[in-house]
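Read-outs throughout are calculated quantities, based only on the coordinates presented, and are distinct from any laboratory measurement. All of these numbers come straight from a predicted model, not from anything done at the bench. Cβ atoms are built from the backbone, for glycine too; each structure is taken alone.
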Structure P
Amino acid sequence: MSEQAQPPETQEQVKEWVPKTTLGQLVKEGKITNLKEIFELGYKIKEPEIVQTLLPNLKTLLVGVRVVQKQTDAGEKTRFRALVAVGDQSGWFGVGHAKSMNTRTAVDKAIRNALLSIIPVPLGCGSWECRCGQPHSVPYVLEGKTGSVRIIIYPAPRGLGIVAAPHIKNIISLAGIKDAWTKTFGRTSTDISMVFAIYDAFKNASKVITV
């Protein structure tokens, strides 16, 4: 299941946000105006409102909600686990998951976790067939792994689109990638492993960007 999810705070609520950290205060006062600067300075994002302020056009995708049951002394306990991906379709991407007694709370928590996990994603034109110099694909091969699931994302020529299963395509496109070849291994039908394998691929690449 993949669908748009509503962020836990509206833009009006973000405007009324009272920062609790030094970084939040700097963003609120307009002294830091982009996420790239935060990564360059080595700050850790601890407030999701920071991301919402700097990326007001962020897209939120609800990848899935599953029922999780646990046997306790008092009987069977049912909770919901939500999995969410976020991205601005211009080089930023994050994922988050959370559990709660009700669906709405689980989704809200997952969105907040996704915002806090946001990372830069390299965009470029690494395809020898294209070489247009535009940021429509990835500049080099990206690879990520979570559990038994592994994904490789290859640069592709402009206009090809993302060659992948629909649910994988929806997630990758959140980062701003429009054209790419992909190859997957393992149990790719497992949503949480697939999403975090994609995140791992982007995170491995972001280490190159930020070092």
Structure Q
Amino acid sequence: TTSSSILVRWGEVQEADRNGLILGYKVVYKEKDSDTAPHFWTVEGNNSHSVQLTGLGKYVLYEIQVLAFTRIGDGRSSSPPILERTLDDVPGPPVGILFPEVRTTSVRLIWQPPAQPNGIILAYQITYRRNSSNSNAATVDVLSPSARQYTATTLKPEMVYIFRLTAQTRKGWGEAAEALVVTTEKRGERKTLQLKCVFKVYLPLSI
């Protein structure tokens, strides 16, 4: 299994329900509770009864239906829709990093969860150090998944610090968001650098 694909399998349409020669099948899928139009994956012919949907979102719940078609048109979709979720993965970077409070020896930063959490966020990790070639010592703090702000103290005045913020799912730590800030009573210099799931689904069909 992976985090971006779902394998869908279905059975043949009962002969009494075919109403003609089956020319193929269409898999209809969309994100559950999404306003976007559904996607269609066409399988030509009546010999294949499976398809692997690829390019899906990570840790996303999908509604999936299958229909058969003849030369006259599409039959009824399988009902009710099957619900399947792609697997989780490491998350994308946290977003919206800002420094609403900047002092000579402390800064407070705020953020929002990743736009692509790709799973359940379990923790955040903040790493910061002076942004200079001779500064190797870094401070690391791990925060709860509900944290949305952090205050760094005992900083050196008039120094540039680099902050790295990452989120964690059960698959591990994700991509980091980075930001630079100057410890000063003046307006701080702020710069943000945003630097296969397979399920087997069996669906009854009629047309």
If percent of Cα pairs over 27 Å apart is calculated for P, Q, the one returning 34 is structure P
The value -9500 for helix-only ellipticity at 222 nm (-39500 (n - 2.57) for each DSSP H run of 4 or more, over all residues; to 500), derived from one of P, Q, belongs to structure P
Working back from 16.0 (mean count of other Cβ atoms within 10 Å over residues 32-39, computed), options P, Q, answer is structure P
From the coordinates of one of P, Q, mean count of other Cβ atoms within 10 Å over residues 64-71 came out at 19.9; that one is structure Q
Comparing P, Q on volume of the Cα convex hull per residue in Å³, for residues 104-167 alone, the highest sits with P
Across P, Q, mean count of other Cβ atoms within 10 Å over residues 160-167 reaches its greatest value in structure Q
Calculated from one of P, Q, distance in nm of label points 7 Å out along Cα→Cβ at positions 48 and 112 reads 0.6, and the structure in question is P
